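Heads up, there are several structures right after this.
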Structure I
Amino acid sequence: MRIFEPVRGGRTGQVPTLVEQVVQAMQRAMEQQVFRAGMRVPSIRQFARMHELSTFTVSAAYGQLVAQGYLVARPGSGYWVNARPQLPDEPPVQDWQPPKVGERWLLEDVFADHSIPIKSGCGWLPSKWLTAVGLDSALRHLARIPVGQLSSYGHPYGYLPLREFLCQELQQEGWAVHPRQVLLTQGATQGLDLIVRALLKPGDTVLVEVPCYANMLSMLRMANMQVVGIERRPEGFDLNQLEEILQTQPVKAFFINPVLHNPTGSTLSMQHAFQLLKLLHQQGVLIIEDDVSRSLSTSRAPLLAAMAGGEQVVYVGSFSKNVAPSTRVGFVVASPKRIELLASRKMSHGLTTPALMERLVHQIVRTGSFKHHVQFLHSRLTQAHHQVYEAMDRLGYEVFERAYAGLFVWARPRRASLRPGLVDSMKLAQEALRAGIWLAPGSYFYPDNKDDGWLRFNVAHSQSDALWAFLAGAQGQDIGAV
């Protein structure tokens, strides 16, 4: 059933683009009750075939209709007319404009921007994957605690039972630590910021992986650090290149994300970790181990702090990946002297961390059901990895590492296959936003903003047919559903 006749040549400025024509035609069809609330609309490929359009055009239009509230995307089931009525105080849907990709949006505005329906570039798990974590029962437990026990400032180091729990967990990894070596923070980001402020000084030379956790790069720039990058490989680094850097530059610290690396998803091999630690120890380099995704790993992975000891390594972790990012509970583990310094800096900048959230997280992680929840995440993520790799293989994407665990896949399309104007990852990401899809361009993860086509995909948020239809359209292809 054709609902309109496309008018070609829509980029002249006198005629709406084909994407705009599809959006307007669908809006009219819904207003005229051709498509009623709760009805399923034609799939992207069906609509494209009926109107002799590319799937890329239809995917972009459907993405805008989802972002504007007209359609609802149901993974594996297609697109449906939104049954939820528009509220009077909502802005007119025609006022929606895709945001512009940039450091500010990716660092700040994206957390408040709920207009993007497909968040393939984000760094967290879908909320529906966290429903079994026990958050509701933990909240009910806290509600039964007398208010007097919850109304005062917490301990500068954080809630003691949770710090003791972390000591037990690290003991199982082969690292014996005392609660006074554990400092609770507002997420791993605050922990990293405290380390930069307390253990380093402006002008210090620090080493980072390339690509690197994007927030870390922003943090180091604001602290006026001299940032030197070394290329991350699937198994680790070029140790000869690393040795040359250490011998020619006064590196004070190395920020490393060894397990399920953000953004590449790779994990250091055990043998490489030993060689790396030996070289860094010889040069007296402080290691900052960012280990927020360890709980999502399905195999034995190196723990640098356990292998080298707390004097050489400052260890950073978080509960955001397996409990909920909204709790904002992270931690730093180091020598007692360093933890004392970090705690003083923490108190001077923000006083104690929220004891209520720390109690909440402790109530969740200490239950036996939490281990089942983590196993569930392992299973879902492994399945999602298989599906994403299959879709990427059909598109001919280059995949950096096939980890089959964790959140991230680092991949890029063949540049020769892309439509003109979409060769750079930033340009592709901006085009995707117009279709209601958030991609994370690779340039965001490089100290020098280099753009060589890589993209970071969150497999848990990359299960939408519309995502792969868009990417196929960007290459002039048409692939099946994920």
Structure II
Amino acid sequence: MKPGISKNVIWNLAGTLAHLLAGFVVMPFLIRHLGQTGYGLWTLVASMTSYFGVLDLGTSGSVARNLAYYRSQNDNNGVNAILNSALAILWVAAGIAIVATVGVLMVFFSLFEVPQDQMAAVQWAVLLVGANLALSFPLSVSGGILWAYERFDLQNIIDIPVVALRTALTLYLIGQGHGLIALAIITFSTSLLQGLSKWSLAFWIEPRLRLGFGWVQRDAVRILFDYGVWFFLLSLARTITPQIPLTLIGHWLSVAKVAVFRIPTQLVAYADGFLISATQVLTPIATSLHANRKATEQQRLFLEGGKFSLLLAFYVLVSFCWLGEPFIRRWIGAEYSSTWRLLMILALGEFLPMSQWVSYSIILGMGKHKPLAWISLLENLTVVTLLLLLGPADLPAVCVAIAVPAMLCRGVYRLLYTCRLVQVSPWTYLRHTFAPTLGVAIPGSAIVALITSLYAPGSWLGLIAVGAAYSAVFWGVAAIGVFGWKRCKEVITW
């Protein structure tokens, strides 16, 4: 791993760790102070408005990739054309999001049973969260600039303090008895601060950036949409699919059940975000390799990077398997420990998709994500169909309906498709990447299985000790066994 990549991975992992720690502190805090119904309402407000995150038709993802492409070609005019054309599209999307938010208010109270004393708070929360979503469209371009210039350090220099500020405000204001409106104001204000700060850094790292309507070009709009419309469909699996079960559970069962279901889904989302942060730094690199037609380097990235991604996925799965139940017991409370079963169903379905985030980076870098978009749409339709067939089913059945399509669509298919793109046979991938990685992951997994069979951690100290021992053995054996001592030493001494 090159030093520049190592630094970006470390910065991204630090940013993700900040989000994870904040979530671990805030989620049980909100459940205790808002109650299951109050937290369920907040979750539904966020999920209902997040449906409109796809209104940009994939432009937010398209702008980052295309900026990286033109930057690798040293085409500054192309960079400015993409930048301003994206802003024009995203301001239109922001206006549509505001209108759509008003539409949510018209149906929210028909879909969900809201206590009379919380109706006004829910109305204001929906409006503020919708406004935050709308403003996030143009603000997101600044993050795309930092991403394209591989300045993940600067991204996280902004993100980490903002997360800390948002967490502190949440703990203070909600602890003082404020409710959903305060949460919505905190979300809006900190997101605005975050976006404006990144815009300042974007102009600092690239003084040649120019803003103006004259830079908006039809060809740039076409390029953005050619890539973005398929990225839009592809992103449905990450934006829409997680919200559908929440909405149906809230409508069919109860708002309180939403809070219960949120526990395992949030843990899986944290793990997924952890893997994305560790691997997304490879997308601009994959874009540059594609732009310069370096096929051999692409194959190496797929095979070697795949080992890293697979190790992360295996580490997460084993952690959930042996430490998930005691963690939930200590984190949320003993009455929620049964949600571990839901967690395991979801984690098994997400294992293979998690292992393919490097593949995802390569596909996006090559701009060959159209088939993945169709598969993403198929996954969404399958999940919706299964849930509708199940009707008001219990939560384990809902988890199975989510896990199976995920494994097939974002796991098996993504792996086989990347093999074909980079011209590596599936057998070569299994022999070169999967088999050795699985072999060295087993010792660490066996250690944690043995420890937890002899000692069930009943305190935070015991849980941390077991987790630290498992992590040390797993990553020590895995790093040396998969990458070799020489390469590990290079990363350590960068």
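Computed from the coordinates by the stated procedures, all read-outs in this text should not be read as laboratory data. Bear in mind that the values here come from a model prediction, so they are computed numbers and not experimental data. Cβ atoms are built from the backbone, for glycine too; each structure is taken alone.
Assign the value 72, 59, 37, calculated as Cα extents along the principal axes in Å, to the correct structure from I, II. Checking each candidate, the match is I. One of I, II was used to calculate helix-only ellipticity at 222 nm (-39500 (n - 2.57) for each DSSP H run of 4 or more, over all residues; to 500), giving -12000; which? For helix-only ellipticity at 222 nm (-39500 (n - 2.57) for each DSSP H run of 4 or more, over all residues; to 500), the value -12000 is produced by structure I. Source structure of the calculated read-out (distance in nm of label points 7 Å out along Cα→Cβ at positions 399 and 471, 1.0) within I, II: I.
Each of I, II could give distance in nm of label points 7 Å out along Cα→Cβ at positions 79 and 247, but the derived value 4.0 comes from II.
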